[in-house]
Structure 1
Amino acid sequence: MTQGLSRARRNAGRFAFAAGLLAWLGTASAAEPLHTCFLYSNPIGESGWTYQHELARRELVAAMGNRITTKYVENIAEGPDAERVIRNFVQEGCKLIFTPSFGFMEPTLKVARQAPKVIFMNGTGYKTAANVGVYNARYYEGRYLEGVIAGSMSKSGVVGYVGAFPIPEVLQGVNAFAQGMRSVNPKAQLRLIWVNAWYDPGRERDAANALVKLGVDTLAYATSGVSIVTTGEEKGIYTLGYYSDMSRFGPKTNLTSVVQNWGSYYIKVVEDVLADRWKSDSVMGGLREGMIKMAPLNPAVPADVREKVARLEKEIAEGRLHPFAGPVLDQEGKVRVPAGQSISAADLANMNYLVQGVEGLLPKP
């Protein structure tokens, strides 16, 4: 009797141990959520650069469920503050960190060198490392189309443009806009004012008002606020938007916008990381890849212009039309892209001039 009871107790102990082991193995084998963090240079707001990335983060969360956790910090200046927040992300256990801003490139690289097991994705930068990838878009494709619309709709042929910083990405947009505008009206002029800020509602509104005083009847911009669109709506001046669909801020006067879409790309990056197939790369998308798209045209845009823009958009997406197909001349008349050629990738990435048709100067370094 005693021997049978002892045997039963031993067997019960074995079963309990086995059950506990299986439970532990099950817990250990279940993949932990990928802690994914985002650093934003501006407030999220209701539109603009940061807003579009925040929409992408939400899309990512909806698509990935409990396979990831996310965190973001907004309105962080480019510089020492950015480095501090990125370091905090690493210390908090972030394994994938998105830093979508050109000014975050150097802080990202600096922290990445000291955190080789963390993956970093820098938006709009150009420097990669073993654990740092970069991504950007061919925004200039949409800018060219906006220029075609502006050239078709402007009665005076004088269009205003509020520039952020004179970096290649912004210069590509200014120049592509001018190329598109002058493809419709060779005498059109683009008057450019720099505000040296990505997001400064006061400066943006002041610049828009200054351009209106200079005689423009259409406005475009590279900043992230809504002030230029609302100014256009107040004054009855057409606007071409950027980053987000700006029609709700200018229902009567906003003709269209170049809208950025990062959700699908962010989902792909996370899937690659989870599947252990992520590799450092420099990715560039555009109309073809869906990283940018054109917002619906305002009813004020005539049918013939709609048809032309739709045709050109298709040609750009299919690679049959390049916004910087030669001849491209700069303000001084120097040939930058010869006739019969398209701009090289290197020249595009290092653009440091303004094309003919742009009235404005590049700030001195």
Structure 2
Amino acid sequence: MADDVAIIGVGLHPFGRFDKTAMQMGTDAIRAALADAGLEWRDMQFAVGGSWEIANPDAIVGQMGLTGLPFTNVFNACATSAGVTEACADAIRLGKYDIGIAIGLDKHPRGAFTVDPSLVGMPRWYGENGQYLTTKFFGMKANRYLHDHGISARTLARVAAKNYRNGVLNPNAFRRKPISEEEILASPMLNYPLTHYMFCAPDEGAAAAVMCRADIAHRYTSKPIYLRAVEIRTRTYGAYEVNTTYGPVQEAPAPSVFAARAAFESAGVSPQDIDVAQLQDTDAGAEVIHMAETGLCAHGEQEKLIAEGATEISGSLPVNTDGGLIANGEPIGASGLRQVHELVLQLRGTAGERQVAGSPNAGFALLYGAPGTAGATVVTT
């Protein structure tokens, strides 16, 4: 299609804990993406950046070079990188620019997310009395889902163990040590049924992707990866989500359902076409739930698929091949571009020890951010 967008370069600063600023990590990711594309900063016509902790990621131009390029900042909680990717791609699709770069960066303090709830439209008292982005919500959501669909806590442990194993194969991951299912189940119970080792951790990191018009991509790379769709949706009234604090709680599809459907429709592919997926796994229960919400399997089918190894790197539906959030942690602004980085490597066939077999042709990524924003991305060869 004439308005297709290609990803021609990706770069990543490792995720973890580092003695440098978020901006410094962001410049490292930018330089890595530019080097991957064989380009320089002055070749970029515009940039889009996202972060939770950094109010103005556009200030990174002071470290990269004051070339005068337009720079837009985006924030969508944990779905920030989807917004960044969409804004960058759309500016190219609209014909305003030929080439640009998407950037995500963050540096979070140790411990659970305890930032000001008003950042995402929540009253301050909601955080002060311990209800904001604590593990309680995730535990309740997972407990209800497992009960409704006959899924065991053992399946949650299998998900987490798989992601830790994948993290061992990823030199950029935060947690690079295998943890067995038994250790995961025996770790302290934070909020039933989720134990300590079933959760990701806030941390630090950055990622970037260079994009251009598809018809000029072969000037820069022999194997461009095409960004077919990025769709963002928010929760509907009554949805069972993070900030349902008043009014009747009714069942309604989560925004991840709508975002995934829209992305597949826009890309002209189906969930069955996907060869490798990156799903938001803030906790192991989230990965299980998102498998079905995005249409990759039926509700309740996860237990059998996971037990049979379908979601392993060697399986029929590899999920979170780089270790996901559980192994990488979550610097919010960078998390989704980390997913894109991994999908690009997989579709290029350059993911090393964690490479999916069979020359994958289609990848899918799902982000989910409080208080109910989902971003879905489809890429193809």
Origin of the derived value 0.95 (FRET efficiency 1/(1 + (r/R0)^6) of positions 159 and 207 (r between Cβ atoms, R0 = 25 Å, to 0.05); candidates 1, 2)
1
Of structures 1, 2, which gives -0.54, -0.65 when log10 I(q)/I(0) by the Debye sum over Cα atoms at q = 0.09, 0.10 Å⁻¹ is computed from the coordinates?
1
Identify the structure, out of 1, 2, from whose coordinates relative contact order in percent (Cα under 8 Å, 6 or more apart) was calculated to give 26.
2
Distance in nm of label points 7 Å out along Cα→Cβ at positions 231 and 263 derived as 3.2 - corresponding label from 1, 2
1
Re helix-only ellipticity at 222 nm (-39500 (n - 2.57) for each DSSP H run of 4 or more, over all residues; to 500): value -13500 computed from one entry in 1, 2; matching entry is structure 1
Distance in nm of label points 7 Å out along Cα→Cβ at positions 151 and 311 gets 0.6 when computed on, of labels 1, 2, structure 2
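Only the coordinates and a few stated rules stand behind these numbers; no lab work does. Computed from a prediction, not measured in an experiment: that's the story for all the values here. Cβ atoms are built from the backbone, for glycine too; each structure is taken alone.
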